[in-house]
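In the part that follows, the structures are each spelled out as structure tokens.
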Structure 1
Amino acid sequence: MAPPDFANARTRHQKARSAGLHPDYWYPVEWDTAVRTGQVVEIVFWKRSIALFRGEDGVLRAVDDRCAHRQLKLSAGQVKGCNLVCLYHGWEHDGDGKIAHIPHDTFGKQVPKSRITSYPVQVRYGLIWIFPGNPSLAGEKSVPDIPEMDARWPSVPVDATWHGHHSMIIDNVSDFTHAYLHEKYRPFSDPVLTRLESRDDKVFVAYRTKVGGDPKTELVLNPAIDRGSIELCYSYPYQWSDTGGKIKHWCFVLPIDERRTRVFFLFLFAPDAYRLPFTRIRMPLPLVRGMLRLAKRAYILPLLDQDRVAIEAEQEGHERYHDQPIPELNPAVQEFQRLTISKWEEALA
């Protein structure tokens, strides 16, 4: 038997694992460099297909991924000028979702006033963001501020599509009790929860732990950085962490459906976070950026892949045993799930 949908879920765990994310926020959907001029791509926000395209003027636009005529996917069509053309009859749709042109005989009739939904789009931090909710609220909400990106801190961008519910990812990146999973890389060890505070749409968490215990990491990290604790926050629907004000990350989830999530990570490092091995000399920025490219392949991606494997196994377990009780011990996870549920109830209302 499949897990219950949100309306029929009985427990907190079931509700959290079937909840969507509130659409009245900005969500990253793709890297800016991934959509070329004249290109259209399909992106999905919680079972809703959206056609994202860049017109010949270089401007990004997003509309429902369906032709207003026969409902074919517009992402299967092509960009013409600043319009999106359906592959079937060649009907053109502009960035506002209106039918802009019909290339065939209209039998004496005017171009229909039918239109499809369009979505606000912006680019920030190298990511394309879409506002899938009420467009009148797009100006009131904002993409989270990441001043370290504006200050051009060395960074490592990562994205992947994981076969797991978005709440599992939030639980994973904020719950440090799974240190056992990462024994090989030891990004953190012996965590002890020292703070748990829920305020508005945020859950603040802190752990006393050793961050970055791998010997190769120890060799190049600035010893002056306080790595004895870490602060994290589920700032709905985003997540971030901070180690000593010098090592930070952001996690953004794009919910596809109850079983799939695209996740975007930005790992950020202060310019003085690294030293030349066996010295106290600050590592030059070009060398830091080169080292981080290597670290991405050798350390960060394998580490995240361990999380992916665990989350996908958890998703499989949830689908099989969703009716079994879950003895969740970490009170922080309970708060993450409570917030996810309450915001989805708000969206449904």
Structure 2
Amino acid sequence: MDAHARSTSHPPRFREAKNLRQRCRAAGMDPDYWYPAVLEKDMKRGQVREIVFQGRSIAVFRGEDGEPRAVDNRCAHRQLKLSSGSVEGCQLVCPYHGWAYDGSGQLVRVDHELYGRKQPRLRIPAFPVQVRYGLVWVFPGDPERAAERALPEIPELEGPDRWACVPIHFEWQAHHSMVIDNVSDFSHAHLHRKYRPFTDAVLTRCEAKDDRVYVAYDTHVGGGRISQHFVDRKQVDTSQIELCYEYPYQWSDTDGQIKHWLFVRPVDERTTAAFFLFYFKSFKVPGSRVRIPRSLMTPLLHVANRLMVKPLLGQDGFALEAEQEGYEACWDAPNLELNPAVRAFQTLTVRKWEEHLERAEASAQREGA
């Protein structure tokens, strides 16, 4: 058996990693960005949900006023998860003793006997929240930096003439860097040979610039048995695609007509929540050049997501989870990565994590001085 076939130890942590792949697979994501929490449609008034960012549990809830809020998912009293409690008005109430917190994390009500003491004056951490593009977003880092970190601008999804888009959510047992590698590396067409979303890809651009990696392929896009009949190829050039890892997000563009964004949220070292936004300027009626009315695009995307997109991405999920298992078993095997774009993605991920760690260490030193 090859000496590298199966490792008997665990993958190294970030500081102990010896090469780019190991460092990338051990890197976290900079918390000072906006990350997707839940699909907006899954966050009704009076509901509370637990989300996790890099091991930290956050309770996201929506009050009767419709505004989403997010606080540390623990009651300051006995540390129960507030996500197991209830929403009353615009407050989140612990299920044990009924301690109630507002959206700023302030303890606002204790209904039981205080035994001669005053109600505690305390506040648990809270997180900035906003709703956009069908997603509820949370800023898990320094709240003071939230205003300077804008969400991506997607003009096609704004205003009365916005394009149809039905967000999709997955949670995969794989490191976030594997997800980024997968969606921008078009050398894995074999995995999707049943659906043929792209074929015969040839890398034509790979350029790192600041916090972005730009990639382009000459390829045949949307050649599936069903999808090919909905794209007007006389109006849309489907022979190439542009992609970008715009840290910590990823997007693609096919001739300005077919686009997508991917937003990931690292749950822990081997789990990633992935939110996909696929949006299209228009489809044509199969067998004609007549465009499908905008009013019918959203219902059509619901059907397409169920019948084609989710099964297609399910193949990616299978491969990513298998890759995670393989890496954990054989993390010290030779790195045989051939696509230079993947190395560029990994280099950016590692650099951004290093920058975050340096800021955190400097902050800790200032506080300890």
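None of the figures in this text is laboratory data; all of them are computed from the coordinates on show. Worth saying up front: this structure is predicted, and the values here are computed from it rather than measured. Cβ atoms are built from the backbone, for glycine too; each structure is taken alone.
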**Report entry** Entry that produces 12.1 once mean count of other Cβ atoms within 10 Å over residues 135-142 is calculated, selected from 1, 2
**Finding:** 1
**Report entry** Computed 20.2 for mean count of other Cβ atoms within 10 Å over residues 55-62 - originating structure among 1, 2
**Finding:** 2
Query - Entry that produces 2.1 once distance in nm of label points 7 Å out along Cα→Cβ at positions 23 and 95 is calculated, selected from 1, 2 - result: 1
Query raised in the report: Looking at structures 1, 2, which one was mean count of other Cβ atoms within 10 Å over residues 207-214 calculated from, given that it came out as 14.4?
Result: 2
